[in-house]
Each structure stands twice: as C-alpha cells, then as structure tokens.
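Please find the structures below.
Bear in mind that the values in this text are calculations on the coordinates, not laboratory data. Predicted, not measured: the structure shown is a model, and the values here were computed from it.
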Structure P
Amino acid sequence: MQFFRLIIFLIFVVSFINYSTSQQQQYSSTITVPHQVRAGYWFSSSGRYSPLTGIDVSLYTHLYYYSVSLDPADSSIALPPPEQLPLPTTFSTTLKTGNSSVKTLLSVATDNHQVNELNTAFSAMAGDPARRAAFITSTIEFARAHSFDGLDLAWQFPSSSSDMANLGILLEEWRASISNEAGNSLSALLLTATVYFSDHLFEGPENNLDYPIDAISRNLDWINVLCFGYHKNSMVAAADAALIDKTSHSSTSYSIGSWLDSGVSSSKVVMGIPLYGRSWYLKNKEKNGPGAQVVATGPRQKLSNQSGVMAYFEIENILNEASST
C-alpha cells in the first residue's frame, strides 16, 4: 500500500534575511543598504485564507506584494485578476497601519502557471528600448500611486546570454529613472531583484549563463536569493532547501558562496528561507528518509490548492492531528 509522509523543511510568506560577512568586496556602490533586511513575501493568491490583517508586521523590516506580472502587449505591468483586487492598491496602507516603519515593495514576476509565455514577454521587454521605457514608467507610477516604497524584479529566469545582457541594461535604466523621478524632494524607491540560487544558471537552453554582476552591484539595493526549490521535480524524497550538500551544487552553502564569490557585496545578499513543506507518496513506507523512492507528489491541499506542496499553516494542522506521522 502506498504511504503518505510529509517531509518538513524549515507558504504563508517566503522570508528573507540579510547575509553579512567581513569579506572584502570587488564592487562599490553609492546605494545605501539597510543594516538588516527581514523581508517577507505575501502571495496574492493566498488572500482567501491568509488575509493581510493576519500578518504580524512587527516581525519585518520589508514586505513584498507578490506579485503583479507583465502585459505582453505593451510591456507595462498587468493588474492581477478581479478576485485579487483591490489588494495591490491597498497593500501598503493596510500594512503600515500596524507598523508605520515597515517598507513595502511591489514584485513584478513571471507567473508560475505561465512561465514560458511570461519569460518570453520579459525577454521581449528587456531587449527593446521602447518596451523597457514603458515597463519602467508603469512600475514607478504604480508604486507611487499606491504608496509602495520600492520595486522588485522576479524574472524566473533569463534564459540566454542576450537576456542577461539586456537585464543589465534594464537595471541601469531602471535605476536612472528611479533617481530622476525622486529628484531632490522624494525618497528614491528601493530596487531589488529575486534571483536564482546561484549567480550561474545550471538549468536552461544555454550553458555558461551568468548574471550581469556589475549591473546588479551598481543598481540594486539588494538581491533576494532563492535558497530553496533545489529538488522540486525530484522522484525521490529530498531536502528542498538543504544547507549543505557535498555531492552537488544544490545547497544554500553553495548558493550564498557563489554570489559572494561573484563579487556582489555581502551587504546586498539576502538569503531566502522557505516556509513550506513538500510531500510525496512513497514507494515503500518503511523507506521514508531523504533519498527514499516516491511514486507521486503528495495530495492537493484544500486551501493552498497545490499538489506536493504545503503551506506552513497546513503543516501545523497536520502535526496537530493525533494520527500524524
């Protein structure tokens, strides 16, 4: 008989903490980096079971609205579907009622359900000067209109050398526009990016694909490194956010080290910590540790509505059940 077992790896939000060392860095920047970043991502799709009013904002220095996407027609940001409105327009004001010092950022991202389509749209935007300008203008205008303190780019992921080169150009132009818009009277918007676990992409149509480190160092306040999801398509039970893995690059130790070795300042590297669990149907219930053979991902959850992935509160509910193992 197939046996269901939950492996918990320490999604209401994905949290990020600042990684800091005394290591000498290759690049310098005039951008002021906060001493500490304790950021959380609030997923717009979670509004039906995890309301904004349930967030303890005292725990965070920064909170991200994740996410709005890109309109392929004109490369401006696209508003979420009607059932998620007016959340992006009230996100900042709602959260700042509980903590006026918390900073809010709007994340512009590829949609998990339309990755290929939206990666193509991001690529087209980044590679065309007119589309880049339209994108940049729309993000700044939306952020200012709805009291966001910053913007985040979660392009998952650039897939060619031209994408990476164009990403560098986009960041340069975006930072320049943010500085010009602020002038001498406004605080400049923050600008961050949510990036692959390594500065070098291992998965994709091209090999030897590296992020534009110079542009990142000069123009971003910090990067949020996705230190998880290392084995999301695995057919064995595996640590989704392994701190150390001596047999491969799929670990947080390698992840953070690669970004620091690339030359990005440690003050700009923010380590992602996943607050979710993965589950599987095991081939043999007696073999249930890491590396155990599985036959399928775990059941679809009622509220988070995902197969093989469980939100933090769903993990808590299972652990509180008398029959849980």
Structure Q
Amino acid sequence: MDAKKVGAENGVAYVFEVSGSEALAIANKNPTRAWNAKKFNDGFFEINHISKFKILPDEPIFTMGSCFAREVENNLTKLKYSLVTQDYGIEPEFYDTWNEEKGTGGGVMRGKLSRGAFNKYTVASMTNEIRRVLLNEQYENNGLIEVQPGQWFDPHASGLKAGPFEVVSGLRDRIASGIAQIRKAKVIFLTLGLVEGWVDAMTGLSLVRPPTGRALVRLADRFKLVRPSYTEALADLEENIALIREHCDPGMRFVITVSPVPFHATFRPLDVVTANTLSKSLLRTLADEISEKYDYVDYFPSYELVTNSPRNIAWKDDMLHVERNMVSHVMKTFSAAYMENIE
C-alpha cells in the first residue's frame, strides 16, 4: 500500500510540518534534543530556550493571567523593566485576606497596592476584561452581583471583599483603568492558568470566580461550571490576541507561558491531580499551537522549569505556590533569552 500523502496535499493542517531533510537538519543543530537524566539534579532545572525576539529595556510590558503573572511582574520590576501597570492596584484593606493586626492583604502590606485583583485564570475571563477595556463593553451594574441586600461582589476580580455598590463599583473601575494600560505596551506576558471555570447564566459572562461561602450556596443555580473544548479555548485566545493587536500597538508581541501553579480544588468528579493535569496539558498545547502559528507569539517554558525542578526547592510547603528563589531562576532564564543590556 502506498504511503499516504501528508500536509496540505492531503488536506491536513498540521501545527508543525517540515520535510525529512529539514527535520534532520534541525535535529543536528539542537544540542538539547535528547533526554538527559543528568539535568535532573539537586538544583533548579535548566532549559536552553531560544526566543523568537528580543525585548529592549525601554519597551513597556503588560502582564496578564494567573497569580504567577504577579510573580513575573515583581521580578520584571526588580530588573528595572518598564511595567505599564506598576502604579496601579488595589489597597490591601479591600481584599478578603485582609488582616488588621498584621496590616496585610492581597499579598502586600498596608500602604502598598496589590495587583492580585487583576488575576485572570481562564482564557475566557481574560476575554471579558479585554473586551470591556478595548471595545468599551458595558455590563449591567458594572458586572457586579448583589450577594445580599446592600452587599455587592465583583466576580471579575480576584480576592476582593463584597461591599456597598459605590465602593465595589469604584474598585471595578480602577481595575479596568489598570487593564487599559495595555494600550501603552509593546510586549505582553500572558500566563495561562486554568481551563475549568464559572459562567454567570444570567449574563453569559465568564467569571474569575463566583461568590464564596453561603452566597454561592444560595445563588448556586445562577452559575454554571464549564470546561471548554480545546477548539473553544483556542478561539478565545486567538480573539484576544487579534483584539489587542487591532486596538493597541499593531506590532504587539506576546510571550505566552503556562502557570505551574496547580488547581487548589476542582468541582468536577475527578481527583484534583487528574483535573490539574488535564488543565495544564490543554493550555500547554494551546500555547504551542499559537506560538507556531504566529511569529509575534513565543512560548516561554516557565511551567517546565518549575515542574522539573526538585520539589523541595521549587514549591512552598503548601505545594501550590512557587518559592521565590524558583521564580527568580525562571526570570533569569527569561532574561537570558529575551532581554538585552541587562546589567
């Protein structure tokens, strides 16, 4: 039987396709193509990442995505790169983690601003925020939900307490102002976090999180838990990139990564480890397809750097959050691949 023709000749759209001779040439030039057990040692895992493009020190950077994006922001600031949201955030007193005695909330001390409220864990929740700020989409009650009389909750922000409408709506406007700084950026660092998410059945909007505790129990049927298909998630991600390049800098470049931070818990009938593996696998595949398709999108392997490093130095005791020194190693790898003129 004759071998089947491949690629365009057979109507197949491969994500990556080269001739046999090209594949051999690529292999001969790739010093890290073979699995090497010696790389798995007591230190941080090393990856020789070759980036598609460089980022100049004066090029403004915007970060969007899960909580790992905040770690990236902190390290970019230390490296003295231009972060367009550096002066934006929410006071710690407005976070549900606020501790009056310690004077901390949202991961920062009293008197500081936390950008934790900017977190977006799913691609669909990013789409809502991008459409809000770039297309000026308006939502009833500013997208807020009244969880009990006089108490309003922002399901499109991460970690904020419920409160009076005027207060929470004001915080929502401040978050939108911070996200709107995307118009000033030349480069976007996009961190993909989860695929499992929530949708408000009344508005059709994807949420960062639903209300918690008794409010969720009381309003449970207003919300739907969803896990989008690969095709749906890819369409959302491509829409986001297209909207940004249309309404912001048309030469915008994107560095996409997958957050190594796992699920805290799943609402599906799965072990959380199984659900997390599915989530990260789908997102990693999304990132690969997008980066192969567009020359202005590059994948950076922060996920691989963390998950292949020894657990005792990569993770905090909760095995959820990444140790600071591990994040620093990730960002040093990032700097070596993308940045120029680092002193």
Structure R
Amino acid sequence: MFRRHLSTFAKFWAVVLLLFPQIGVAQVTYFHQDFSQSRSFVNAEPDTGQFSHIIQTVPALSYSKFYKGHMDLVRTQQDSATGGIIRAMRATPFTPNPETLFIQIKLSAESIQSTSVNAIYFYAGEDFDPEHNSFPGNALMFAKCAINFQGNSFNLKDMGTLATSKSIETKKDVTLTWVLNNSDQLHTYKLFPSDQDEYITLPGSFDLWVDHEPVSRNSKAYPGNSMFSKSKLSNFEIRFRNGIGKIRIYDILIREAASDLKPGEVMVTPNPIKDNVIRLKSLDVDPLSIQLVNLKGRRISIKRQVVSMDQIEIYPQLPMASGIYVLSFRNRLGKRKSVRVMVE
C-alpha cells in the first residue's frame, strides 16, 4: 500500500516537473499602483504599492484623495506659500538599487483654473527629504520634468532642454513615459508591450514621452552641479506646488527599464502567490490566451492586466484553495506553454 502511494506521488511530481520549466530572475518592479483595491497607500517602509510619504502643507487648500481606480491631487489657491503644496514621494530608497528606470503615469487634468509655469514637478534622484519642503537642489537630481498649466489645457516640459509636448485638453487621459539610464550601457525599450518599435537611451540620459509623442530624446541627465552616483535613481517625487486645478492619476508604474528575462523564459512571482495576484513574467505571451486551471482540469475565472513588456498580472475572481494550479498561455507563434502556480 505504502509503495503504491509512493509510486503515485512520484509519478505526479514527475508530470509536474515535466510541465514546468526552471524559472529565473526578471526585471524588478519598484512601484505599481492602479488604485483598484482598498488598502493603505502610504507607509514609511513601503511595499511596491505604497508611497513612503504624502505631504500636504495646507491640507484645507491643497490635498490628495484616493478613490476606487484613481488618485486626485487638488490645489484651490494659486500661491504655494499660502495655498500649500502636495508631495507624493518614494523617499525610501528603491531596492535593489536601480541603474535604469521606466516610469509610466496615466493621468488627466480634470480641471485647470489658472495659467502656471511648472505647476507640477516630477523628480528622479537620491536623498530626497520629506521633512523640508524647499526646492531640492540639483545635486540630488538625475533628472526632472514638469507640467505647465495653460488655462484650459496643459503640456509636459523637459526641464533641461525646455522642450514641451503639444497642449493636452482637460479630461483627456494620457500616458507619460520617462525612461532614465544611469548605467554605462545603451538601453533598448518599448513604450507599450504591444508596440513593434523599439527605442534606445544613451548612458547618462533620459527619454520623455506623452503617449507616442516624444517630448525629448536622450536628454542629458545630472542637471546643474549634479554628479554621477550609483544611487541617483533611488528616489521619486511628484510635487504639485503652483496653479489651481485637479489632476487625476489612474496608474503609476516604476520598474527597472531593462529585463533580465531570456527569450522563451517564463516566471511566476511570487510563487507561492500572495494577495490572490499572479505575476507572469515572459517576453513572449499572448495575454488573451492565458488560462488558469486546477489539477483536476477545472478552469478558474481570471482577469488580466498588462503591466509592462514582460509582465502580466492575473487576478483570480474567487479565492483560491491551497494547492497546485497550472497557468497556461500561447506565445506569439501560437505554441502553448505551462507553468505551475502554488497557493499555500
């Protein structure tokens, strides 16, 4: 009896091991938040879905607020000294330390009631101080860009070259993409996973985009007296300090710009999964082909969200019982692959 059970157990795991290839290390996601779940969004020791600080110097006049599916930043008085500022930060250094960053923010200006140059700043650098609200010095910066308010529209500006995007009307969703390269190598990237075109950033430079429109390409980093350091991409900040209006942020993604995945490599992380979210990492997945089944072959209802060119988040629609599941998908050539998913 014991030998028969042992033999069955061994055969079962032999099948599992044949089904599932070895997995390795993929690109790091430092921050991702689409505000779809009720949770704490701020923590001094943040996870990948939390800011380390949100600072509101005059919360009666300038404030942030979280809703299902978005975050609003609102200023109601023009002057920053009396009207206050809002700072949404990752002042706790990103870990592991990044050499490259791919920052993508989907947002809209729901209302603008002023004309203001540099109404909102975006900073990437190091040693950002949440205790002091004066302008951070250039010495801390890898790069910075800004949003200008134009009465009933806005544009995005590269603070180094002063190049700006086309004007964007209120209530129009756009995606800002900022690709920063603090390494000593060229970096190749795609703006969106489904794109065919690839672009290159040079060492010590950055690219800035609105949707598929380039604002600036290979702009020089390290503004003013800023010097190279390995941790120059360890902090990030959004600072709303001028103008009157409401900015709505739907999604913020900050990840390593480079991918360590090899062609054909597949990875599920974490495994066992946590928080009923499965993260599938691969450079070659047809998202609509993804299926999740238990070992009895019963299909589990899921939703899918493409996070980056090599990562898809999968959300089972019901709590999953402990055990082993099979996640399968087709690659771009139509060949089906499978990996195991464990639930504790």
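State the single structure among P, Q, R that was used to calculate Cα extents along the principal axes in Å, for residues 71-118 alone, giving 34, 16, 16.
Derived from Q, not from the others.
Thinking of P, Q, R, which structure, once helix-only ellipticity at 222 nm (-39500 (n - 2.57) for each DSSP H run of 4 or more, over all residues; to 500) is computed, gives back -2000? Provide the component values of the computation, followed by the final result.
On the way: P: -9000; Q: -11000; R: -2000.
Among P, Q, R, the structure yielding -2000 for helix-only ellipticity at 222 nm (-39500 (n - 2.57) for each DSSP H run of 4 or more, over all residues; to 500) is R.
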